[in-house]
Every structure is written in C-alpha cells, then in structure tokens.
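Listed after this line are the structures, all set down as structure tokens.
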Structure P
C-alpha cells in the first residue's frame with residue numbers, strides 16, 4: 001500500500017523543482033528497467049541471485065551512490081527560489097542519469113523481475129528472450145504512467161511552494177532522509 005522508494009524520489013523531485021524535473025527523473029528510472037529486463041532475459045540476474053558476493057557488491061555501490069547524493073543535498077543551501085530564471089535545479093540529463101543509476105544499482109529490481117516474469121511467459125512459439133522483453137516493456141509502460149502522474153500532480157504543488165519560501169529547508173531535509181532511507185533499505189534488504 002505504501003509507495004516505493006522510486007515513487008517517493010519522483011515525488012520529491014517534482015515538488016522541489018517542478019514536473020519537468022520529475023519527468024526527467026522518471027525517464028531515467030524507466031530506462032533503467034530496460035537494463036534489468038536484459039539481465040533477466042539473458043540470465044544474468046539469476047547469477048546475481050545465486051552469488052551472494054556479487055549481490056552485496058551491487059548493494060554497496062547502490063547504497064554508496066545514494067549516500068553520496070544525500071551528502072550533496074546536505075551541502076546545498078536548501079533555499080528554494082522558484083521564480084523564472086532562478087530555479088536551482090539539475091538539468092534534465094543530470095536527472096535522467098541520476099534516475100537511471102538509482103534504478104540500475106538496485107539489485108532488488110532484477111530480482112523482482114526474475115521472480116515475476118517467468119510466471120507470465122505467454123507463448124510456445126516466441127523465444128523466452130522476446131517474451132521477457134515484451135513483459136519488461138509492459139512493466140515499463142505501466143510504471144511510466146504511474147510515475148508520470150506522480151510527477152505531474154506533485155509538480156503542480158510547486159505553485160504553493162513559490163508562495164511559502166520556508167518550505168525549502170524542509171524539502172532539503174526530506175530529500176536527505178529519502179536518499180538515506182533508500183540506501184538503508186537497499187543495505188538491509190535480502191534476496
């Protein structure tokens with residue numbers, strides 16, 4: 001029932017910097033799913049599932065990246081100036097890259113795909129690789145719709161934030177908590 005870490009991250013980017021920032025993050029997160037689909041289709045995620053050391057290494061890289069992002073937010077001034085021309089935000093490519101790395105460095109996504117997709121293979125004539133890609137693309141389409149709705153709706157809250165400048169420091173700390181929370185979630189998660 002509660003939103004996942006990716007949903008919360010999209011929500012935070014959209015509230016902090018508007019719907020376009022949220023949508024750039026969404027495109028990165030969704031593109032990362034293509035990597036996980038490929039890993040499942042060609043059996044690499046099965047190797048990750050069976051190799052504890054590889055799983056731990058990927059978890060550590062993912063958590064380290066998120067803690068690095070939390071540190072960067074911590075070092076920022078936390079002041080929001082949302083007037084045209086003064087928006088302190090990352091560019092679209094930076095947000096895309098950040099969302100992509102967040103998704104790719106989360107081994108739980110590959111393991112989720114590995115657990116889910118084999119139960120939904122649907123054809124005796126299509127290759128398993130093709131079927132995995134069809135399922136991956138369907139998952140990506142549904143996620144794109146959900147994440148985009150979150151980004152657009154949360155981005156509309158930015159107008160309220162323009163009128164209440166003190167919210168910037170709260171959002172700064174909320175972003176730090178989200179990054180650290182996702183990092184802890186990845187570190188304590190089991191296969």
Structure Q
C-alpha cells in the first residue's frame with residue numbers, strides 16, 4: 001500500500017541528495033519516477049534539482065496554481081513514484097492533491113523539504129504534510145556547536161542572523177546556516 005512520505009530537515013541536511021539518490025534507486029529497478037519541484041525554487045535553474053554535493057537531475061516544475069493531480073493524470077500516469085524536492089513551497093491544496101494520488105492510484109509520493117522558515121514558523125506546505133502524511137521522518141543536520149540543528153538561520157549581507165522579512169528568500173549556504181535553537185537565540189543580534 002502506497003504512502004505519502006514527508007522527509008524534513010534543516011538546511012544542510014542533504015535532503016535534496018537523498019531525494020536524488022531515492023530517484024536513482026527506483027530507476028535502477030526499472031521504475032519510472034516523476035521528479036517535481038516548485039517553480040519558486042530557481043536557485044539552480046528553472047527545471048533542475050541540484051544537491052550541494054553535485055548530484056543533479058531535470059525536474060518537472062509546478063507553479064503554485066498548478067493542479068498536480070491533473071498534471072499527473074494527463075501527462076505522467078505511467079510513473080511508478082513521485083518525488084518532490086523543496087516541498088515546503090507547495091500549497092496545502094497541492095499536498096492534498098499528492099495525497100489523493102497516493103490513495104486513488106496507489107502511487108508512493110516522497111516529499112523532501114524544510115519544516116520551518118528562518119523565524120521557526122512552519123511553511124504552509126510543510127504544515128499540511130505534518131497533518132496528513134502517513135510517514136514522517138527527520139533528516140538530521142548538525143550545528144557548529146555539535147548539537148542537532150533545528151533552525152534555518154537566515155543571514156544578512158553582513159553575516160548577521162535576521163528574524164524579520166519575507167518568509168521566502170531563495171538561497172543556499174550563502175544565505176542560510178543550520179543552527180540549534182540555543183545558538184540561533186545567541187546569534188540573533190550578533191555577527192557570525
């Protein structure tokens with residue numbers, strides 16, 4: 001029986017690498033994979049999913065208004081599995097559409113992404129995944145102090161941790177640092 005999976009972690013926990021390795025493992029067994037990514041994530045190109053360690057694959061891009069259930073039925077119904085990178089940027093409705101695919105088509109859907117933003121608040125897509133996913137697992141990351149990283153600290157141009165601004169600011173190691181909550185609270189007003 002297929003499930004909706006949510007695999008979450010802080011920045012730098014290798015979520016994208018694990019998504020791409022999972023894709024490879026399915027394809028190695030001659031299964032067809034639909035790799036999706038939200039259109040808002042243009043960091044590595046419009047239709048590319050790329051990990052920090054250099055793994056990369058082409059992906060189908062979905063805008064916030066896209067009906068993923070309809071997209072799957074009309075163009076990708078021959079796929080055996082759906083993998084979503086940066087799933088925190090999905091709308092709650094799109095998460096529901098993925099869940100419908102799992103239930104109606106018995107197709108596993110694996111979603112990889114962040115749970116919270118730089119202010120420690122849930123992203124709407126992640127919130128919905130926590131509410132309805134059948135399997136939820138954390139991909140762990142480490143703070144520079146050695147503790148488990150749980151916060152995606154956003155840095156300004158001067159290397160200071162910021163706690164105000166738009167929820168979405170696309171960036172990688174140049175803009176975000178994984179931290180434990182203790183270090184995040186400590187560095188909120190200091191330069192790293």
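Rule-based calculations on the coordinates, nothing more; no lab input. The structure presented is a predicted model; accordingly, all values stated were derived computationally and were not measured.
Here is how the numbers come out for the structure above:
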item: P(r) over Cα pairs in 5 Å bins from 0, in percent, for residues 12-51 alone from the coordinates reads 6, 22, 17, 13, 12, 10, 12, 7, 0; which among P, Q; result: P
item: When relative contact order in percent (Cα under 8 Å, 6 or more apart) is computed for each of P, Q, the largest belongs to; result: P
item: Structure (P, Q) behind the derived value -8000 of helix-only ellipticity at 222 nm (-39500 (n - 2.57) for each DSSP H run of 4 or more, over all residues; to 500); result: Q
item: If log10 I(q)/I(0) by the Debye sum over Cα atoms at q = 0.13 Å⁻¹, for residues 20-99 alone is computed and equals -0.58, the structure in P, Q; result: P
